[in-house]
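Following are the structures in question.
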Structure I
Amino acid sequence: MHKTAVVILNYNGVDFLRQFLPGVIANSPDADVIVADNCSTDTSLDYLRTEYPELRLIVFEENYGFTGGYNRAIAQITHEYSVLLNSDIEVTPNWITPIITFMDQHPEVAACQPKIKAFHDKDKFEYAGAAGGFIDSLGYPYCRGRVFDTLETDTGQYDQTMETFWATGAAMFVRTADYKNIGGLDEEFFAHMEEIDLCWRLQRSGRKVYCIPQSVVYHVGGGTLSKINPRKTYLNFRNNLSMILKNESLDNLIWKLPVRLGLDWLSAIKFWKDDSFGHFLAVLKAHRDFFWRIPLNLKKRKQIKNKTLSIQPTIPFVPFRYFIKKQQTFQEL
């Protein structure tokens, strides 16, 4: 058994498996590749059992989402390192070695990500992680190479290894013991923002998160929920508020939550103005369910024994700089 397990969570993704799994296997000789199936109803299982009978396959009897699927899969893994890899990722030769070597040499680091580039435009960074993730003082995520919807062309400007706030869930390397020790991904999130919440909790336990850009992968993106799907908007808004409530220090929480709620309403109004009424309703539903879940999230907040960790943003209040000052790249910010 290798010390690294590459875990691909699949749900009705047989086309992605056909396209990308052969490359993952060929380019991961120093890892065990495992597919965890989230109760697919397409031909994924038939394909895997026919074409890769030797591949370890974990099959769930229902769809537990990104969060529940990975928690149940990693619970069955004893490897030192687990890699959470989306099924719509094209890996490159030697993509594992730089990150595992770095983590071996830095035991304080719990999670890392490679450089994420766009599969359909390979000169550009990809939305879900780019060259490492951060959040601003109000909890808005952004990346080296991606600020809101602006994707930069990769010219090597972010090729330095760097400590970050979060690592992408599309290709996250994590110490299996650390993942289990903090309880894994929050299953109430189902999908979206869950990796940021996980990395925040890892840092609260004294661990660190890095991007290692010497490893490169290409991500299709939107394989499960596209950007035009109001469900994605709902999960992003609801989960972001839940993440802040769970992890932010009380002194900051008192003023940050009201400000964020107000800014969310401005976003909702803009959705309505732009004839995206489904997304307007998604924000309202997100707020409704966030308030409904406050008792549960406060309970989770108390259960996390590690100290609360206030956001120490690399850049404060990114929306103002992006939308008002028109600073739309990481370097401009």
Structure II
Amino acid sequence: MEKKLLLVDVDAGVDDAAALMVALAAPNVEVLGITCCFGNTTVENVCKNVLRVLKKCNHLQIPVYQGASSPLLNTTKKDYFYGTDGLGDVPDANAPAFDQVQQEHAVAAMIRIISERPNKVTLIATGPLTNLALAVKMDPIFPKKIKNMFIMGGNMYSRGNIDICAEFNFAADPEAAYIVLNEYTCPTAITTWEFASSNSLPWEFYEKCTSQDSEKARFLKEIYTVTTGYQKRPIPELRALYRKPGFVSCDCFAMAAAIDEDLVTESMFCAVSVELTGSHTRGMMVLDIEDRLQKENKVSIAKQLDMEKFKGLLM
């Protein structure tokens, strides 16, 4: 079977780390490179975190590229949901040296890797979309060379996690999200914040998964300690209408959907954009359900998934 070729753009983050581990364990996948963007922590920490994950998974041969260090316009949002270093603030005396990060800039590498294999590479974005926005501005036909794209970000029902109505990845760089959703014409699938929240996993499954007798499982449990502490706190009554109690690793949904395109069993297909000027809605993903924008490029927004398949990929 021909392997799926993936290029992954991350702001690693514990959930990005988990998503990378899912990809590296999948037998039908080849990760061509990992590009790094600011987001859950500084871009320098993101690069370090990716190298740590690759070492734990015995895949340090995969090239890592440093990209955008800040948003296109606004100031960086700070969120320590995954610890100040993005990886649970767990020290690692044996972490790979930073000089293993490639000299080539992430955006240049992204354009090169996909241009060398036109219409054969799947692009997965699990952080702010700054690198992707810069790529299309450097090479306007870049999106036409992408086989398909999977994004974790945005929201379907205007429910936010970092702002009132905005999800973190889009709120971290709304202009970048706007550019990507309006200028990328490749087939695009989005797993939103609400989708992840409504498909949380039982804590019993999380314990089973992270208690396996392997270095990877122990590593995952260790770096998730800070985050699971937050996730186990009582959920406010109104949020409980869409956020089920349990373990949520948002980025794993986008990665799993890219690896197994039968994983998502129900989707909504429509044009989308991003609100840039609203005082309470900046960064919110806007769904054009009635096709008033008359946009040619529409996206697939996940609504339901095969939970057993998802669990299998995580295990």
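Taken together, the values in this text are just the output of simple stated rules run on the coordinates, not laboratory data. All values derive from a computational prediction rather than experimental measurement. Cβ atoms are built from the backbone, for glycine too; each structure is taken alone.
Highest-scoring entry among I, II, by distance in nm of label points 7 Å out along Cα→Cβ at positions 58 and 90, is I. Here distance in nm of label points 7 Å out along Cα→Cβ at positions 50 and 298 was derived from just one of the structures I, II, and that gives 3.4; the source is II.
In this comparison of I, II, the computed figure 28.6 for mean count of other Cβ atoms within 10 Å over residues 122-129 is attributed to II. A value of -12000 for helix-only ellipticity at 222 nm (-39500 (n - 2.57) for each DSSP H run of 4 or more, over all residues; to 500), calculated from one of I, II, originates in structure I. Quick one: P(r) over Cα pairs in 10 Å bins from 0, in percent came out at 6, 30, 39, 22, 4, 0 when computed from one of I, II, so which one is it? Structure II accounts for this read-out. Calculated for structures I, II, FRET efficiency 1/(1 + (r/R0)^6) of positions 26 and 274 (r between Cβ atoms, R0 = 25 Å, to 0.05) is largest in II.
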